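Please find the structures below.
Taken together, the values in this text are just the output of simple stated rules run on the coordinates, not laboratory data. Bear in mind that the values here come from a model prediction, so they are computed numbers and not experimental data. Cβ atoms are built from the backbone, for glycine too; each structure is taken alone.
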Structure I
Amino acid sequence: MNSMDIGFIKNARDSKYYTYEIKVLNETYLDEVVDFHLKIIEQLNNPELCVTITPEEFIRMMGRQGRMFGAFVENKLIAFRGILFPEDSEENLGAIIGLQKQELNLVAHLEVTNVHPDFRGNGLQKRMLTIAFEMLRHLKRHRHIFTIASPLNYPSVKNVFSENMLLIDIQRMYGGRLRCIFYKDLSNSLPLDLNNLQRIAMKDIEGQKKLIDEGYAGFRFSQGSTVDTVVFAKRVDRSNKLQKPISYHRTDMEASERKNV
């Protein structure tokens with residue numbers, strides 16, 4: 001069944017530990033994934049956190065244009081992660097770093113992640129993010145990796161930073177929702193001047209955007225007793241440097257939220 005990982009996980013409802021298995025998902029799991037996703041959406045306290053993914057988008061990720069894998073406990077889906085290969089479509093985030101058309105096939109988007117509430121707090125979202133990167137490195141077809149997270153979802157932001165992704169832009173997307181855009185180059189890490197650091201409150205969106213415009217990139221989330229902060233470092237110029245982020249609107253992609261819940 002294309003098993004990718006096996007371990008133990010605690011159920012917050014009954015405090016018992018269960019065996020979980022992570023395996024690849026194809027279209028035979030479509031109905032189960034869609035039903036699971038819609039239940040997660042219904043349970044959200046804040047609608048800003050996630051936008052509904054359509055069945056058509058799940059099919060893309062389960063087929064030639066992506067990868068999907070899910071975690072199961074007693075044959076029931078408890079979490080999943082999607083990866084999309086946007087190729088030369090309008091949704092390709094490679095435009096943000098100025099990629100040319102012939103380079104767009106090197107882009108991968110780390111897409112939606114959902115975890116059942118009973119199994120949150122086990123680090124499963126982070127584990128599935130790590131597996132996604134392992135999968136992309138194994139495929140050896142994609143260099144430029146992007147993901148999007150709500151600045152209101154601190155656990156997701158923290159997990160993304162743990163994989164050494166950089167915060168390169170903050171924009172309003174999907175009907176005006178604020179989204180942090182993260183990037184990682186699997187071939188050449190973007191050089192940062194670690195002697196030139198700025199710390200800013202996670203809630204200070206305008207302050208973060210100002211630093212990004214000045215040539216900084218966020219690289220670390222720091223959880224404090226009173227204030228949670230993002231640490232930024234100045235980007236170092238070189239021939240393949242990250243370009244100044246450009247405005248990138250996707251008003252036609254309302255159902256394509258890239259969010260982790």
Structure II
Amino acid sequence: MNFEIAFMRSKGPRESQEDRAGATESPTHILLAVVDGMGGLEGGAEAAQTVQDALLLETNVKLALEKAHQALLEHNKKTHANLEPKEMPGAVGTLVSIDRKSLTAQVGHLGDTRLYLCRGGEVELITTDQVDEANLPTQDFGRTEIEPVVTEIRLRYQDILILASDGAYNVDPYPEDNFKHFLSRFSHRLMTFAKEYELQYQDSFKDNATLLLFRIQPSDVKEERQNIPILNPRTKNALIIVLYIVIAFLVGFWAGANHIEKQLSEQSVSD
């Protein structure tokens with residue numbers, strides 16, 4: 001299995017960069033993470049770095065989220081002991097852990113960073129924002145209690161994953177269509193996608209803006225053949241029923257044709 005990866009990082013109008021994006025790989029897994037330090041809070045960049053470092057150490061997503069949570073709580077306790085709990089630096093983030101053999105991806109999510117799946121020219125939002133009516137995160141790693149969401153998706157070769165901070169996707173009211181437009185022009189090279197996206201919106205970013213783009217590719221023909229999707233049992237049973245109906249129709253048609261031919265032959269002989 002091969003892969004292509006690209007990053008876009010922009011400070012936007014802010015003086016510092018509080019977003020973090022990173023990836024690591026092992027013989028069994030590939031880890032992708034985008035973390036957004038809570039803007040306007042003291043130590044947001046440190047909070048984001050602390051969370052990212054913890055996330056990229058563990059292939060089990062649920063456990064990684066728990067460790068990142070504890071890491072930030074301990075960091076805040078040591079570094080910001082003078083602050084009230086609600087003033088502590090926070091961070092939101094999305095983690096993807098890809099099993100290289102099965103192409104199964106565990107997705108862990110907290111807050112309003114996002115994961116998009118791009119397949120066959122279509123773009124689908126995988127995560128759900130945890131926000132209030134003002135679109136502010138209701139969950140972050142700096143809180144005493146967190147409620148992360150963990151899901152699982154099955155990937156295919158040539159799928160493209162887009163991990164995005166809110167500053168990157170909020171430049172357009174329809175992010176899925178926007179990403180789809182850029183993919184139609186620059187999917188041949190993700191680095192070009194990242195550069196062109198930043199050039200297009202560098203004056204429109206209202207916050208730190210970060211994208212992590214990732215594409216999985218087969219390393220040989222054998223892997224490409226393994227990319228054929230497996231039918232789920234319901235679809236398989238439906239196809240079997242349709243096949244039986246078609247066979248029954250053909251058998252009936254053949255029997256009917258033979259019967260008519262026999263009648264015509266008998267009539268010809270009697271004449």
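Worth a mention:
- Read-out helix-only ellipticity at 222 nm (-39500 (n - 2.57) for each DSSP H run of 4 or more, over all residues; to 500), computed value -12000, structure in I, II: II
- Which of I, II yields 2.2 [distance in nm of label points 7 Å out along Cα→Cβ at positions 26 and 210, calculated]: II
- Source structure of the calculated read-out (relative contact order in percent (Cα under 8 Å, 6 or more apart), 24) within I, II: II.
- Value 18.4, calculated as mean count of other Cβ atoms within 10 Å over residues 74-81, assigned to which of I, II: I
- Which of I, II yields 0.45 [FRET efficiency 1/(1 + (r/R0)^6) of positions 10 and 122 (r between Cβ atoms, R0 = 25 Å, to 0.05), calculated]: II
- For 112, 42, 37 (Cα extents along the principal axes in Å, calculated) the corresponding structure among I, II: II
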